[in-house]
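Next up: some structures, all given as structure tokens.
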Structure 1
Amino acid sequence: MTSDGMNIAELRALTPGCQHRNHLNNAGAGLLSAPTIAAMTHQLQLEAQIGGYEAAEAAASQIDETYRAVAELLGASAPEIALFDNSTHAWNAAFYSVPLAAGDRILTGRSEYGSNVLAYLQVSQRTGAEVVVVPDDDSGQLDVAALTDLVDERTKLIGLSWVPTASGLVNPAAEIGRIAQEADALFLLDATQVVGQFPIDVHAVRCDMLTGTGRKFLRGPRGTGFLYAGPRAIDRLEPFVAEIRSATWDGGRSFTWAEGAQRFETWENSYVNIVGLGVAVRQALDLGLAEISTRSSNLGVRLRDGLAAVDGVTVHDLGRERCAIVTAKVAGVASTSVAEALAAQRINVSTTVPDHNQFDIRGVHPLVRLSPHYYNTEDEVDRAIESVATLAR
């Protein structure tokens, strides 16, 4: 039992993947727990036995529970939640619904995720809206003072990756949310690397829209994502897709949007995945996000400090606040080769991709990305450090 009350041995026993791998790639995809696997397997078998539509109807209460659980995770209400097949589709549903025109401004940071950047550029080319990249401060996080200076009446949207895909940086989301609210600009927060890693309160960070995925630190299935859309977003956004889930035909040539965030959804879903997502989110809530955050962050510190102490290894994480994602480079060894060497020892890591970090001007990618989670052990972290140290010698 750890000091935060977690029974790590029990949690690992409920995580089949722990028997075979030292899984330090939770920023890519966390390991499914046995309860999540059981719930998904049951729903899949039900579809095979009685039919897909009928199985979805039978699981109606579990599907509703997923909406409630995601809402609780974010400090929101269930009608403010929309479910998707991934976080990029959730983010696109929000972003492409923002009304933008020539002369409008989109403000974002240097750590913005690659798909988001491409969407900004596409809409800029299509509408004439301007994309403004806010500089970092000396610590490497988004410069709040510079953001304040750049915000004006032309600013329609501030888009931010709270935790980037390629660093342990935690951007100051609440300060940015305050600036957005004071400027009456919409605030779209990409929390893909945050959900399941530390607590979220959409009201505290003052975001109008927030997106996340189930597959990473929430330990849910792949093919799941979600969107929180708050009151200001609902009032201002024009969903860019209308279909039978998101709108109701009024007869003739008119229709009415669905209430709340459901207006951003599409009709077809994998209810196997949705049921699994609900179980994974509930598991995180039962464990406690504060407790998860403390343990994961401590493992991240242990890993980061251990790698930084190795000759020939440089850690590249930025920011005043950092999380369980650790990025590093081994001198004279390609990051892909480091990842392959670790994989041969059954240590799961990943590498960053320059094209996914277009506004990052450091020129450091690709990096090795290691991301422990609460079910990892200190011994696993130490073994990974020693394995990297061997490659650096």
Structure 2
Amino acid sequence: MSEAVIIDAVRTPFGRRMGAYRNVRPDALLAGVLCAVWARNEPARDKMDDVIAGCVSQAGEQGANIARLAVMLSDLPASVPGVSLNRMCGSSQQAVHFAAQAIAAGDARYIVAGGVESMSRVPMFTDLTLGRDDFRGFDGLNPDLLERYPLIHQVESAERIAERWTISRAELDAYAKESHRRADQAAHGKRHAEVLPMAGLGADGKECFMTRDEGIRSSIDDSKMAAMAPVFRSPETGRVTAANASQIADGAAAVLIADRDTAVADGLRPRARFLARQAVGSDPVMQLTGVIPATHLALSRAGLSLDDLNWIEINEAFASVVLAWGREFPAGMDKVNPWGGAIAHGHPLGATGAALMGKMLAGLEATGGEIGMQLMCIGHGMATATIIQRI
């Protein structure tokens, strides 16, 4: 079998909802990262076999196969096909998995795997994407499904996770504050080799140049954070607020996956190889706890333990998800999200998986680490896990 390796990984800085990218179409965001991969890896140009892109709300400007549309908008030739997929929050991590699997099977030499989401221009819940615009409804789901599983909003699942693992509101807020601190420190240190400078609009409507994620706060007012009302529950029973959950965001990311022998022959440098690629199903009601069995499965498949890992990247959909993982794997928490996470930099659904892959690789390279594991909780009870090893 061929060996799939990571050659390059890029992403846009993430913009806040209705922020810097409010006037940028999502297909243009994705085309931008495709152009960057094309420009940075000239030997791969004539051998590019496919583009696989994750996108969650595939409607409106994100409909009609955004992967193919972005190829046609980019510098890539029309001979490169494109396909879009939706594994919800794990979509672009799954795109990386599919690309690596195709290359390992010998079906391709180079594939760009990535994703995009404009949560400003294509909101999560519309008539076309299930539910109502208050983020609470599942009006379009099959009633028979709701009879089988009493599905709830992810915020309520996050609340139940906090209850089950006895995580306090103070712990959630403290974790969120630390996420911003770490993300700000990493951004100031210019350590994010995967982040591409990108044009956007400032609050005044004038063009600005984005070099870091728009949502990162350099300082947090503890009193304001503590005063924020829970999203769904009453102040007496609720713990999950907008401050300790991921930020709604816009962005795109791309990872260049290649056959190792082909890349070396073409003069490109493989940066990492795959030790495990997993997807699991979990409780559809708790729905965000799949990162726990996914960790066990990925480590088992790779023949590793937590002690072997140098970097653990867990998507911060909600602080309770990461802290519950920490209750189950306390020995690994000192390695989790060293550069902060989605609470600080945002979570553009279809783009985050590939973005975190690039972030983890850049982090391993910056710190001299060798092995990293990426985990993402997914709606309706799923999770994805990837373990990579630097070459």
Structure 3
Amino acid sequence: MRDAVIVDAVRTPVGKGKPGGALSGIHPVDLSAHVLKALAERNGLDPVTVDDVVWGCVSQVGEQTGGVGRYAVLAAGWPESVPGLTVDRQCGSSQQAVHQVAAGVIAGQYDIAVAGGVESMSRVPMGSARAGGAAGRPYGPLVMQRYDHYRFNQGIGAEMIAEEFGLSREELDQHAVDSHARAARAIDEGRFTGQIAPVTLEDGTVVDTDEGVRRGGTVEKLGELRTPFKEDGVISAGSASQISDGAAALLITTSEIAARNGWTPLARFHTGTVTGVDPITMLKGPIPATEKVLRRSGIALDEISAYEINEAFASVSLGWQRVLGADYARMNPNGGAMALGHPLGGSGARLMTTLVHHMRDRGIRYGLQSMCEGGGMANATVLELL
């Protein structure tokens, strides 16, 4: 039986997604190429042996259209024989890329492949692919009829989840404060050093640290922010993920091929699932996705010592934790998207990169990752330390 193992995982630092953000001047294809080159250099990988590069990207318009995965391969200087595929499962795009590569490796379609993703939200703003106009409008009339012309808005969905689970403004803001504090601690303790490929800008500046982490935040300060999605609501900019730029990549093969190449894998791909939920309260997907992956893996939640649950909004991850009775200390132990940022198509690979390095550094046998996704979907993955 073939397996799928993660040999290495690397990411850029996550830059603030706005003019002046550290990575905002870099084309998303070049940002992708940066992590591909780093992955090859770190592992003595001959790119000609790579069977495919599967790349997640959400806003596939403008600079991110035309197949970012393929052009990342070419920008990295890899042989033209290496193909590239770009996938879109919304925020879980690069987690889905990992699933597809792992499945391909196990099936024997690939021997060595790379999964990852990118998003430059500075250069391709969120919602660019939904502009409508001459290009047409999203969703289509039949979808809008089915959901009574409801506006699909994740912020409103986050408010609905908070109300359903009885999450207060103070609880959500405390979760945001904790996310920043954990990320700051991770930076100070050098936990991200081994997973980040520093980026050198044209002026010679070296960017090696995530930009979005704020220190010294308090619940009182966050409580002063307005709630844009609902009057007297509970979700603010402080309890939402940050608009960001970034890319990440994972090298995946079999245990046998890894040994033949002298590679020591970080973890084994144990189980992966995907599920769908109500597209209006679309952000609840990680709950049934987690339940599904636990059933299929045969592993109980309390056997898993680290969870990466994407902090699209504080109500998503905190609601997941409350419903499943998960240990809060094990969830996003190095901070989440509220602090580190959420470069959409790159986030799934970023979370998994952080997860596998944390598992290795702490000797954690099982790790779990799940992300909510636009349209009402979620991926869930269980990894096992090797």
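FYI, it's all coordinate maths here, none of it is from the lab. In this text, all values refer to a predicted model and were calculated from it rather than measured experimentally. Cβ atoms are built from the backbone, for glycine too; each structure is taken alone.
In this comparison of 1, 2, 3, the computed figure 20.5 for mean count of other Cβ atoms within 10 Å over residues 98-105 is attributed to 2. Source structure of the calculated read-out (distance in nm of label points 7 Å out along Cα→Cβ at positions 34 and 178, 3.2) within 1, 2, 3: 3.
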